[in-house]
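Some structures are shown below for you to check.
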Structure I
Amino acid sequence: MLVGFLRDEIRKVGLSRAVLGLSGGIDSALSCFLAAEALGPENVLAVRMPYRTSSAGSLAHAQLVIDQLGVRAQTVDISGMVDSLLGQSSQVTPLRAGNAMARCRMVVLFDRSAAFNGLVVGTGNKTELMLGYTTLFGDQACALNPLGDLYKAQIRQLAAAMDVPKPILDKAPSADLWEGQTDEGEMGLTYDAVDRILRVLVDLRYSPEEAIALGLDAALVKRVAGMVARNQFKRRYPLIAKISTRTVGADFLYPRDWGV
């Protein structure tokens, strides 16, 4: 289904190529495997975009994917871009720095997509999208995303089935924003625990109270439900004030609306 989704949606707009950011993590590796199967490795451009504090291991893991699939690849160091921006401010927090890195990578990907004549394929999973653990107009920005309806546990299962390199499968999830950073360490949550709660709240549509009654940890359920609610704005297009009968994002939604 995901391979067909990528092939059909990219061809639908008259293109046959894809561009994606390859971080060395499991999500971007899986997106790359899916894109290579959908379009052929020669039609996929994987872009590594390290910052000066990025780990050498991430670059090496990304290279494993490039070598195994035979996709095209580029490496663009974003240190100069990020430092130029943040150097004009004082008291830069890790959050600001991480967001700047994510948005600079978005700029690189969309520039390369124009040069390569391909669509930008996303790498964010459902767990991250629901929690808001993503940078708006940063790592979240893409033309289409094959992973956005898969929880982290499903990402691991599918990646293993598609023979993603074992060092990538085994390592702790990380956005590689600074040395030693891990997703679970930064959030103070484990993906396994969060996925169980999101499955109940989102897919089964239980209320937090009903989820707690099932035996799930009450404090964690309330925390996850709060994160989902607070970050709804990240999961929708910019909100447009509705003043007409046909509004983008509200009524102008279906293929027939734009002549397909």
Structure II
Amino acid sequence: MKIVLLAGGLGTRLREETEFRPKPMVPVGGKPILWHIMKTFAHYGHQEFIVCAGYRGDYIRQYFHDFEAMNTDFTVHIGQQIEKSTHGVLEESGWVVTVAETGAETMTGGRILRVKDYVGNETFMCTYGDGLANVDIAKLLAFHKSHGKLATMTSVRPVSRFGVLDLAEDSSVKSFEEKPQSEGWINAGYFVFEPQVFDYLETNSILEREPLTRLAREGQLMAFKHEGFFQPMDTLREMMMLNEMWDSNKAPWKVWK
């Protein structure tokens, strides 16, 4: 099954890192966050990726074009027609990666529509290139197949940014909970789509607005509830937190060995 990765946004809230590279290429533990997302899908046997590039797409193209040389030892034969041979076996051997230019200003729905020909007439998965999670992809797909609708969205309960007080009438603190989990659910990406979803998209549509709203209105959108780890990388603080998790061997999203 093909995995569409939305990797073309500007990443303005992480400008310290994204001025010269797209946010999905910001490193966590020395590897782009995009690589971590791909490793999760590959762990479940899904190794065919379509990367929707846009802002600084050249950075993504160069990364995958030179992937073998940058991740293995290699020998270059200089003096004739340049020949190059690599040494060792890559963990990512078997991955098939299509990097598609979808426009620097294109919205999320438009990006997906632009890779329709690469996806083909088949069920596919899609997620954002800046959110890490330990979603059980096998259970997600099983859930999608069980309900027969056109779309499944993975949903999570976000953690509050602030501690929550339970106050008595005299303003005494009855209880305090540091950054509790919210009661509501939010969109975490990790979608499963049937090919008919392309009919809901337009050139400049924003996936999270009219397309998903219409799918929900027509009873064609289901939510897969993920109770495990999920963390987007929207700010410098979140980038540092994810790197600290990785460096301390406490990265919940690392489901691979």
Structure III
Amino acid sequence: MRLFDSHCHLDDKSYAKDLPEVLRRAGDTNVAGIMLVGVNRETSAKALEIASAFDGFYASVGVHPHDARECSPETLEYLKVLSRNFKVKAWGEIGLDFNRMYSSREDQEKWFIRQLETAVELDLPVIFHERDSHGRLLEILKSRCPSGIKGVIHCFSGSATELEQYLELGLHVGITGILTLKKRGADLRAMVPLIPEERLLVETDAPYLTPAPEKNRYRRNEPAFVKSTLLKLAAVRGLDPEYLAGIIFENTCRVYNIDSGIFTE
């Protein structure tokens, strides 16, 4: 079984003391690919630094809605320079988060649109973050990208109606360890059968969203735990885990424009 953690944050300070061990455990669990996701100028640079040091590791660059208040034209230019590196395969995570409101709605929407335009200009797929935007993110996508856009809805947690609209826009859907949690994951488990298998990705969002059963032993998530999400997803859909893992690995390479053949060389 070959796995691809399509979204994690290994630049986080919680990995400062044991990153080599974290990566060893990922390898032992057959995690062959990892996407390290930036959320601001500093973390984007760090994600690229880590990705550049390992085969099968890639990075995205972008400014998270929480950090939108600190975004600027200079920041976008800096990220555009980073994106020229062959290891950068996506722009994100970007989007709208009207739950915690670390940045104002005005700042979030302004810099989301600017970054969306930049990603389209650079022909990079987009990693989207959405929380409690009450349809506003979809409104922007439909107005700015009416013919659809390549990318993934990270950590999908919306409604079936929203899911349908994301799929109509051509987006992939990232499934996290929330799927494995008995109470919190119930709605998600009900919806994942609605997602075509060619649109599925699995992700850890490490160090966050630790899946079961690891959640009972560890507070910090890590790429090796993506296997638990994959196994649960296979069980919910009634599929052989090896088969589904292969499909999802190819999906991840396709959406991020990565040649899957390099993993067998």
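Among the shown structures I, II, III, from which was the value 1.6 of distance in nm of label points 7 Å out along Cα→Cβ at positions 45 and 77 calculated?
Computing distance in nm of label points 7 Å out along Cα→Cβ at positions 45 and 77 on every structure in I, II, III gives 1.6 only for III.
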> helix-only ellipticity at 222 nm (-39500 (n - 2.57) for each DSSP H run of 4 or more, over all residues; to 500) computed as -7500: which structure among I, II, III?
Replying inline: II
>> With P(r) over Cα pairs in 10 Å bins from 0, in percent, for residues 125-244 alone coming out at 13, 45, 32, 9, 0, pick the structure among I, II, III it was computed from.
In response: III
> Just checking, which of I, II, III has the largest value of distance in nm of label points 7 Å out along Cα→Cβ at positions 5 and 109?
Replying inline: III
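Coordinate-derived values only; no laboratory data. Not measured: the values here are computed from a predicted model. Cβ atoms are built from the backbone, for glycine too; each structure is taken alone.
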